[in-house]
Structure formats: C-alpha cells, structure tokens
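Participant: The next part holds the structures, each set out as structure tokens.
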Structure P
C-alpha cells in the first residue's frame, strides 16, 4: 500500500449537518434499503453494510467496498452514517483498510 493515512473523524449529527451544508461532502448511508426507504439524509447514497440481519446472524454485503468505490473517487470526502453508529464505524474501518492496501 501507499502507507498514506486516511483521515477519519467521528462527528455528531449536528456537525454532520454543518459539513453537508457547507463543505463538499457526500453521504453514504449504510443501513439496509428498507430503513433507507423510510427516511434518509437529502442526497444520501444507500450502500448497505449488511444485506440481512436476523436472530441467526448478520449477512455482510460482500460488495460493500466496491459499491462505495464506484460512487466516490479515492480523494472524495464523504460521511458514513447509519442509525446508531455501529455499522458506520464497521463500514468506515473496512473502507480505510481497503484504501490502505491498494
């Protein structure tokens, strides 16, 4: 990999709104499409981190990183969000790992 650090910052919803309004940031919503359809941030792109969540376990989206890469150039800045912050942290870790190894 290039060894270049990928800047990642955790922000609260209010700060996220400010970034979206004033900066050139995209927004990737990593909730499942059913949740996305119920309501989402204006302009958000939906790339589910999990394809399904059942009492028996969670099925991760095997194409998640590639799907995000298809929406954003490597140098793009974007926010990753979900309902509670758990999926977005996992998703961000996967994205950072993918960028760091390419």
Structure Q
C-alpha cells in the first residue's frame, strides 16, 4: 500500500485516502483530468495523489474545517479545492509534481 494510503476504488472511479484519524476522502477521476489537462489511468491518479500528498492533506484539512457537521466522516474533494491547496502548498515551498509514467 502507498505511503499515504491512497488506493483506487474502481466501483466509484476515484482515489480514496484517509487523514487525521480516519476521515475518508475521495477524489473522482474527472478531478485529475481537470488538474492534469488530460485523462488519467487509475494508477496515474493514485501516483498523482502520492506525489502531491502534502497538497492533498492541505485540501482535506480545509474541507474538514468547512464541514457542516462534526459527525461527517467521508468527503469528496473537487478540482477547485485541490487546485487551491496545491497553490497554498506551492507557496509554502512544496514542489508540485507530475508522477513519472510507470
């Protein structure tokens, strides 16, 4: 399993990962198409999350802060939320990378 714990969920066509004590986040394949500018295979989507883990954690924590209910444990991230987090992470000196094809 990848270091971040990201995995592909074929039944929902999305990457899933967990942060901060078990909050579940999913990022649909279409988000990666928007961010990358082209369609991505499942393994590329997972690799993108792994390569940019810090930005995805920033996006997840921002989403948690916006949550309407403290009891909600599962969230979706959209391309705007991820792009905003990537900008913040980049401003903090984190390199945003495109994973090398496998």
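None of the figures in this text is laboratory data; all of them are computed from the coordinates on show. Just so it is clear, the structure is predicted and the values come from calculations on it, not from any experiment. Cβ atoms are built from the backbone, for glycine too; each structure is taken alone.
Participant: Out of P, Q, which one gives -11500 for helix-only ellipticity at 222 nm (-39500 (n - 2.57) for each DSSP H run of 4 or more, over all residues; to 500) as computed from the coordinates?
Facilitator: The read-out was computed on structure P.
Participant: For Kirkwood radius over Cα pairs in Å, which of the structures P, Q scores highest? Present the calculation step by step, with values, prior to reporting the outcome.
Facilitator: On the way: P: 14.3; Q: 13.6.
Across P, Q, Kirkwood radius over Cα pairs in Å peaks for P.
Participant: Starting from the value 33: which structure in P, Q was relative contact order in percent (Cα under 8 Å, 6 or more apart) calculated from? Numbers along the way, then the final one.
Facilitator: Values: P: 33; Q: 28.
Matching structure: P.
Participant: Given a value of 42, 19, 16 for Cα extents along the principal axes in Å, for residues 11-58 alone, calculated from one of P, Q, which structure does it belong to? Spell out each step's value before the answer.
Facilitator: Values: P: 42, 19, 16; Q: 32, 24, 15.
Label of the originating structure: P.
Participant: Of the structures labelled P, Q, one was used to calculate distance in nm of label points 7 Å out along Cα→Cβ at positions 35 and 67, giving 2.0. Name it. The partial results should precede the final answer.
Facilitator: Numbers: P: 1.3; Q: 2.0.
Derived from Q, not from the others.
Participant: Among the shown structures P, Q, from which was the value 0.9 of distance in nm of label points 7 Å out along Cα→Cβ at positions 27 and 43 calculated? Display every interim value, and only then the final one.
Facilitator: Working: P: 0.9; Q: 1.9.
Value 0.9 for distance in nm of label points 7 Å out along Cα→Cβ at positions 27 and 43 corresponds to P out of P, Q.
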